[in-house]
1. The value 42, 36, 25 for Cα extents along the principal axes in Å, for residues 42-161 alone was derived from one model only; which of I, II is it?
2. Given that helix-only ellipticity at 222 nm (-39500 (n - 2.57) for each DSSP H run of 4 or more, over all residues; to 500), derived from a single structure, equals -11500, which label among I, II identifies that structure?
3. To which of I, II does the computed value 18.4, 56 (Rg and Dmax of the Cα atoms in Å) belong?
4. Thinking of I, II, which structure, once semi-axes √(5λ) of the Cα gyration tensor in Å, for residues 130-169 alone is computed, gives back 20, 16, 6?
5. Out of I, II, which has the highest value for mean count of other Cβ atoms within 10 Å over residues 26-33?
6. Given 21 as the derived value for relative contact order in percent (Cα under 8 Å, 6 or more apart), which of the supplied structures I, II does it correspond to?
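Coordinate-derived values only; no laboratory data. For clarity, every value in this text was computed on a predicted model and none was experimentally measured. Cβ atoms are built from the backbone, for glycine too; each structure is taken alone.
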Structure I
């Protein structure tokens, strides 16, 4: 039975709405392209410590997602997972429906303050939008989106293990308040005085530095013999700046 003109028009309009909704969520599928980034404010610490900071979450165009969780003692766990193409599309639709692209760019604690606590940025092919917010000043939808993304967006995760990083060992004072962990020269084949000007590390040296920095990111001091050092470890694959000396 032939369809009525009104039925045909209704179907065309429905298809057009679906196409428009889909086209709003087109992203760069390049594995090097960052699609979503969740970041806490830059730590107010000396550069040797601040450069250990990591984004709370990063999602790349091919679906790779890395996120950071910090426990009550300050130690952090870095996880990696994979979003399928349909899951990225669903996540972007969810972000859109939550009103993210209509949110203000700034939600300061008051009208005179610029600093923020968290930033969420989404990059699509035709637009990018970033929302920076102080705790307690942003819409509830922002908090919910941030929690979702910074906890892995619902995908299972494995412990992230970097392949290469820039290690800098800055001479420091020993701690009178706690026993500092020891740098194992024998196991790593590396003396920290060889890394005072920066050294790219892999394998055992990287594994130990990664473990030590993640255990106490706000006080990453270690001892080697009678000397103490602050470790700075920058992993180029999961930071958004070029690795540099403190």
Structure II
């Protein structure tokens, strides 16, 4: 079975990280696609900051700041996450006027990758997001400091919360490890939950970015209930029980 484009690109990165040197023609043969397709893959990975495309191939960029856990989560349901990121850019962003904050995580990182290099203000707390946005020339990029959580390669803690508390955003785009009918939004880490909750409090509009795997899941730490959420961007196929509770809380549901 042929791999999806996202799976193929992740495998290309894995090959490069292991020190394997393959030409575009060899990669095309390995994945049973055309050389032109491989060139498009390399161009996309270059644009996302993972590698530098060169004549005859590519060289891995070491400063992508991906932990093993985050890299694994990025590869899961990658096409859906990419579609969520593109939808936000095309339908929910005013790229000339918005000031936004983007939470750390694999789905929110897909949004970072999709962002245009436009004159808007973007704050992030994930190191991989910083590495990608560092290539922008027009975007006003801000990064939270604080204690580095190496599992998710993102800053959190008192310093991050103090800095965040002095900021205001038109929109917050946050992730979650679980969406539960009773518990609302949850995650695995209390410090991360505290920071994400504050992101929502500091924004006029709050959008949750989550693929289908997050529904009917309940993690250790509570982020927030459904009050105050503007919209949820996810995959098609949300079941009626979630539709009802979203409608009850006036949450817009965007299925992509």
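1. Numbers: I: 42, 36, 25; II: 45, 32, 27.
The correct label is I.
2. On the way: I: -8000; II: -11500.
Source structure: II.
3. Values: I: 22.5, 91; II: 18.4, 56.
Checking each candidate, the match is II.
4. Values: I: 29, 17, 7; II: 20, 16, 6.
Corresponding structure: II.
5. Details: I: 13.1; II: 16.2.
Biggest value here belongs to II.
6. Values: I: 21; II: 14.
That value comes from structure I.
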